[in-house]
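Peer 1: Each structure below appears as structure tokens.
Read-outs: derived from the displayed coordinates by stated rules, not from any lab. Everything quoted here is computed from the prediction, not taken from an experiment.
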Structure 1
Amino acid sequence: MTTEELEAAARAWIAAWNAHDLEAILAHYADGIVFQTPTAVARWGRADGVLRGKDELRRHFARGLELVPALHFELEQIFTGPDGYAVLYRRENGNRVIDTVELDGAGRAVRGRALYAGKQA
């Protein structure tokens with residue numbers, strides 16, 4: 001993917017979250033996604049914070065949207081690389097987050113990680 005395509009994918013991902021559109025969010029992920037996030041530790045008791053597969057991700061993201069009805073991401077920066085991108089954004093609660101995304105040949109996330117500047121439930 002070109003830098004422009006990667007940036008467009010990142011912006012579409014942010015827009016899907018801000019629209020609270022679970023299906024649009026999940027469209028960015030491959031079926032076999034491996035996603036690591038501290039919120040999986042807090043919500044599901046996963047010591048390693050790893051969610052595997054789109055079904056687990058769907059449950060996790062749906063729960064996040066339920067817990068935070070005012071959820072909003074303010075994009076600060078997009079970083080691109082040969083096989084993916086990272087986004088730096090600020091949450092509605094003021095927390096800053098970096099999401100890293102490794103993409104497959106179809107442009108869907110196969111591996112991701114969320115990193116928070118502060119504690120996030």
Structure 2
Amino acid sequence: MTHQPQDKIEGAPLIRPSSTDHPLYETVADACRTVFDPEIPVNIFDLGLVYTIDIDPENAVNITMTLTAPGCPVAGEMPGWVADAVGAVPGIKQVDVAMTFDPPWGMDMMSDEAKLELGFM
């Protein structure tokens with residue numbers, strides 16, 4: 001008989017769902033699209049680096065994101081770039097950006113637009 005660790009819920013997604021039904025979701029996503037990984041000419045949203053955009057009823061935003069690689073030279077700066085971009089959206093009260101490497105980023109997380117831009121399609 002196998003036992004699941006108590007902190008892991010079987011079937012739970014590794015990436016929490018975003019608040020896609022919130023009226024500011026698309027505007028926040030567009031703000032994320034203004035931030036680029038300096039090594040890749042595609043924005044971080046279409047690269048699939050933004051895992052979760054969670055917007056609460058008071059318009060506080062919690063973003064969970066990753067990097068293409070843990071050793072990315074802008075690892076310390078990129079969360080601030082994202083917070084600045086999203087914080088400029090009218091109506092947003094506050095922005096918190098958390099970095100994660102679980103699950104690790106993979107090229108399959110890119111949008112079709114990003115794959116096309118980078119010549120993978």
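Peer 1: The value -6000 for helix-only ellipticity at 222 nm (-39500 (n - 2.57) for each DSSP H run of 4 or more, over all residues; to 500) was derived from one model only; which of 1, 2 is it?
Peer 2: Source structure for this number: 2.
Peer 1: When mean projected area of the Cα convex hull in nm² is calculated for each of the structures 1, 2, which structure yields the highest value?
Peer 2: Top value of mean projected area of the Cα convex hull in nm² goes to structure 2.
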